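Each structure below appears as structure tokens.
Laboratory data are not the source of any read-out in this text; all were calculated from the coordinates shown. Source: prediction; values computed, not measured. Cβ atoms are built from the backbone, for glycine too; each structure is taken alone.
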Structure P
Amino acid sequence: MNREQIIELLSNKLKLVRVEKGYTQDRMAFVLGISKKTLVQIEKGRSDAGWTTAVAMCALFRDSEVIQSVLGNDPIEVLETMAHEEVERPKQKTMGGHVWWSDVEIKNSFRLQQNLVSKHYRILDDEAYRWYSSFNEKEARQRFNEISTKDSR
């Protein structure tokens with residue numbers, strides 16, 4: 001998945017998100033910070049949203065079932081990983097990946113998982129804390145091997 005694909009997916013779902021939330025076109029345009037004319041053009045498929053609008057959609061409507069159906073349960077993580085190419089930061093608690101994730105490899109107390117929707121990778125420890133995210137499988141596997149072979153956390 002790349003930026004253009006994310007933009008296209010979200011552009012195609014903009015009207016569904018608006019309807020799901022019960023917003024008028026005026027209200028949705030205001031919330032997203034775009035003109036009503038632009039919103040109508042996106043909803044009719046005449047143009048795509050920009051990256052900023054896609055990010056705003058995910059941030060402001062991250063609990064949307066429509067958005068989760070195309071990006072998984074944590075759309076912000078998908079966008080963050082895409083924007084930075086990989087994410088490695090202090091541990092962040094997750095839900096454990098029981099619905100949107102598939103275990104790729106398990107070693108010691110760590111799991112390398114792949115998102116079933118966005119196809120990006122992440123590393124979780126045995127308490128479901130996220131240690132790393134990336135769309136690059138090779139880099140994710142390399143980081144997984146480094147993290148999972150350390151003696152201590």
Structure Q
Amino acid sequence: MAFQIVINLIVATLWMFLSESYTGPSFIAGYLFGALLLWLLRRYLPGRFYLRRVVSIFKLLLLFLKELVLSNIEMIKYIYSPKLDNEPGIFELPLDVTTDWEINMLANFISLTPGTLTVAVSNDNTKLYIHAMNIDNVEDEVQSIKSSFEKAIMEVTR
């Protein structure tokens with residue numbers, strides 16, 4: 001991936017020099033031309049096309065922002081409700097992510113959304129223990145995290 005980024009930046013710089021226009025739009029045009037060139041030659045380059053990972057990172061950030069807004073709305077409802085009928089608790093999340101970086105990123109995304117907090121990681125890095133303000137159904141919570149954050153993190157890192 002780093003090789004493809006460097007090639008794309010070299011093509012963008014060469015485009016600027018060959019067009020004799022040393023401006024930002026000229027560099028962006030060269031960068032887009034380089035990305036198109038890399039996409040056309042992707043069979044001959046090592047690894048997957050790097051802009052797929054950039055799109056996956058963008059999707060992950062959008063997912064985090066969506067979950068952040070939704071969880072903030074839930075916390076506002078919780079705070080302003082006159083009657084508290086919540087079920088706080090700690091549940092166990094079996095992990096599909098394997099590397100320390102992936103586990104750390106998942107734990108941070110969970111902790112940054114209001115209403116949930118990562119408490120601990122098991123010694124063998126296969127389980128994450130999460131405290132939630134309101135747990136209606138543990139299995140639904142586990143599936144929600146697995147289908148959203150964990151899936152998006154694996155798309156970015158693999």
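A value of 14.5 was computed for mean count of other Cβ atoms within 10 Å over residues 17-24; which of P, Q is the source structure?
Working through the options, I get structure P.
Quick one: semi-axes √(5λ) of the Cα gyration tensor in Å came out at 43, 19, 11 when computed from one of P, Q, so which one is it?
Considering all the candidates, the number was obtained from Q.
So relative contact order in percent (Cα under 8 Å, 6 or more apart), computed for just one structure, reads 22; which one of P, Q is that?
Structure Q accounts for this read-out.
Could you tell me which structure in P, Q was used to calculate helix-only ellipticity at 222 nm (-39500 (n - 2.57) for each DSSP H run of 4 or more, over all residues; to 500) as -19500?
Q
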